[in-house]
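What follows is a group of structures, each given as structure tokens.
What follows draws every value from the coordinates through simple rules; no lab data is involved. It should be emphasised that the depicted structure is a prediction, and the values quoted were computed from it without experimental measurement. Cβ atoms are built from the backbone, for glycine too; each structure is taken alone.
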Structure P
Amino acid sequence: MKTLVVLDVKTGEPVDGATVYIDGQPKGATNDKGVYALPDGEGVIKITHVNYQPEQFETAGSINQVIRLIPKDSELPDIIITAVKNKEKVFIVILIVFVIALLFYYRKKLFK
């Protein structure tokens, strides 16, 4: 049985949990050392990982394979957050607070 080793192209570190798809086979994943046991034979292999660009290649015979994945650009797009006051709602809230304050004030005067 041959092995597939998946590494990070920049760091050379193993890629843990990369999903391995092989034609006609159930999918599998690399272990913490970036290793996956390939079945004998030939076929198209696709490797995916959430943090890396997918890679696809054909395997040949009983040759062990080392694949280096390219990290995806992890920079998030700029997000602009804006807020708009709704003057009517602010006025109503202030009015309610004022009425409650008046009720408490007159309650004390009326029930002394």
Structure Q
Amino acid sequence: MSQPVQPASTVQRDPAFVDAYANQLRVAANVSDLSIVFGLEQDLGPGVIVSVDKAAIHLSYVTAKALAEHLNYTIEAYEQAVSPIHLSKALPEHLESLKSQMIAAFQERVGNK
């Protein structure tokens, strides 16, 4: 039995490619896809913080899940090699609240209660 032939694969860079550093992000989601907006948060002085959006990507949920897995493996390797990364304790609480709201909104949109 012959092996299936793998198609040739190349990577090309679109002329509109954006390479930007981000230290802030926002996620927006609907039933069909989600968007991640990457930005740069700048401290301009006492009490003045400005966030400037740099780029947005829109992903299907399958692609987003694959991205999450790649990010998790990469971050785990970094933490094992360098040091653990500690996030604000408020972040998980905020995400749990947001998750509940999103589940309710998705169920309403697709008719599952």
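Numbers at a glance
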| read-out | value |
| --- | --- |
| Distance in nm of label points 7 Å out along Cα→Cβ at positions 55 and 79 - highest-scoring structure of P, Q | P |
| Of the structures P, Q, the one that -7500 was derived from, the read-out being helix-only ellipticity at 222 nm (-39500 (n - 2.57) for each DSSP H run of 4 or more, over all residues; to 500) | P |
| Which of P, Q leads on distance in nm of label points 7 Å out along Cα→Cβ at positions 71 and 95, largest value | P |
| Origin of the value 17, where relative contact order in percent (Cα under 8 Å, 6 or more apart) was derived from one of P, Q | Q |
| When Rg/Rh (Cα atoms, Kirkwood Rh) is computed for each of P, Q, the largest belongs to | P |
| Label whose coordinates, when distance in nm of label points 7 Å out along Cα→Cβ at positions 7 and 39 is calculated, return 3.8 (choices P, Q) | Q |
| Winner on distance in nm of label points 7 Å out along Cα→Cβ at positions 23 and 103 once structures P, Q are ranked, highest first | P |
